1. State the single structure among I, II that was used to calculate log10 I(q)/I(0) by the Debye sum over Cα atoms at q = 0.12, 0.18 Å⁻¹, giving -0.50, -1.11.
2. For which of the structures I, II does the calculation of distance in nm of label points 7 Å out along Cα→Cβ at positions 49 and 105 return 1.2?
3. With relative contact order in percent (Cα under 8 Å, 6 or more apart) as the yardstick, tell me which of I, II scores highest.
4. If helix-only ellipticity at 222 nm (-39500 (n - 2.57) for each DSSP H run of 4 or more, over all residues; to 500) comes out at -10000 when worked out from the coordinates, which of I, II was used?
5. Where does the value 1.7 come from, among I, II, when distance in nm of label points 7 Å out along Cα→Cβ at positions 81 and 121 is the thing being computed?
6. Among I, II, considering only distance in nm of label points 7 Å out along Cα→Cβ at positions 41 and 57, which has the greatest calculated value?
Structure I
Amino acid sequence: MEIRSLDQQDKRSICSWQYPEPYGVYNLSAWEEMQRQGIGFANPLKARNFYGFWEDHALIGFVHLMEEDAGVFVGIGVEPSRCGQHKGSAILRQAVQLAGRLYPGKRPYLEVRTWNQRAIRCYQRAGFQIDGEPFQQTTGTGTGTFYRMIYIGEPE
């Protein structure tokens, strides 16, 4: 898998990804709308924290790595037709290695909706585990109940 920064065409492509329900909550706004609002990877201050993952010259996913006091927040998106093929776990393993090089000593963590068992299993395969109790959070796509998952290392 090749990792590199996202260019504008990559971002436009990601914005066109459409997930089937119940995963439609992860669909992004159109690229032009994201640019207008300056959100996500259209925010010039955050754009450098996004990395794309290519396999056979096809963009199959991306991650957002954001350094925080408590660790490195990891956000992930997988091209919809690649979901359920263990691509997310492979992307996360490489993202954890990248986070270790960029932010040494900071533990990666992510947040996932509690109903998204497919993603939870993916994250567990990549070495993350649920940390603590579920919590309520409001994101750009609405309010939901989430788990925090921390990276503990490769599973046995």
Structure II
Amino acid sequence: MATAIVLAAALIFLFGFVVLIGAPYVPTMKAQSSAAFDLLKLQPGDSLLELGSGDGRVVKEAAKRGIYVTGIELNPVLVIWSKLITWRYRKLVTIKWGNIWSTKHWPQKTDAMYVFLLDRFMHKLDKKVAQTYTGQPVKLVSYAFEIPEKKPKQEKDGLYLYQYR
């Protein structure tokens, strides 16, 4: 009984504390994933960075399309799960366990980014992307939340596309 309580508390902590850093675990549905790839227009050989990669659904879909993808996730349970479900695509996929705000986890170059963050983190994200990828063209799709004071290039099914240069 005590073991079950400790295990339940650990899972609640692992899935709950990430709200302080980005967003809770909410899986991206197939329709939103497809819409995101429609907006990004990535081709095989392009690269994608997913901040808060959760259970790896978007990472796996990118790899199926021949896209090199890096996922960063804070929850170690979801990191392990993501690595398991993307094992087949391991030549295209990198899953990193860590805080999305740490640029040491971000690849030096990426063609695109996909995020689902809470509204209160979107301004911080905008600054971080602009600082990290100075002068590089990067497309960013945000699920559900807009970047304040920045007009999206396109919108589809609750997803917002932004372009950085």
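Where a number appears in this text, it was derived from the coordinates with a stated rule and is not lab data. Not measured: the values here are computed from a predicted model. Cβ atoms are built from the backbone, for glycine too; each structure is taken alone.
1. Details: I: -0.49, -1.22; II: -0.50, -1.11.
Attributed to the structure labelled II.
2. Numbers: I: 2.0; II: 1.2.
Derived from the structure labelled II.
3. Values: I: 16; II: 21.
Answer by largest value of relative contact order in percent (Cα under 8 Å, 6 or more apart): II.
4. On the way: I: -7500; II: -10000.
Corresponding structure: II.
5. Values: I: 2.3; II: 1.7.
Source structure for this number: II.
6. On the way: I: 2.0; II: 2.6.
When distance in nm of label points 7 Å out along Cα→Cβ at positions 41 and 57 is computed for each of I, II, structure II gives the biggest number.
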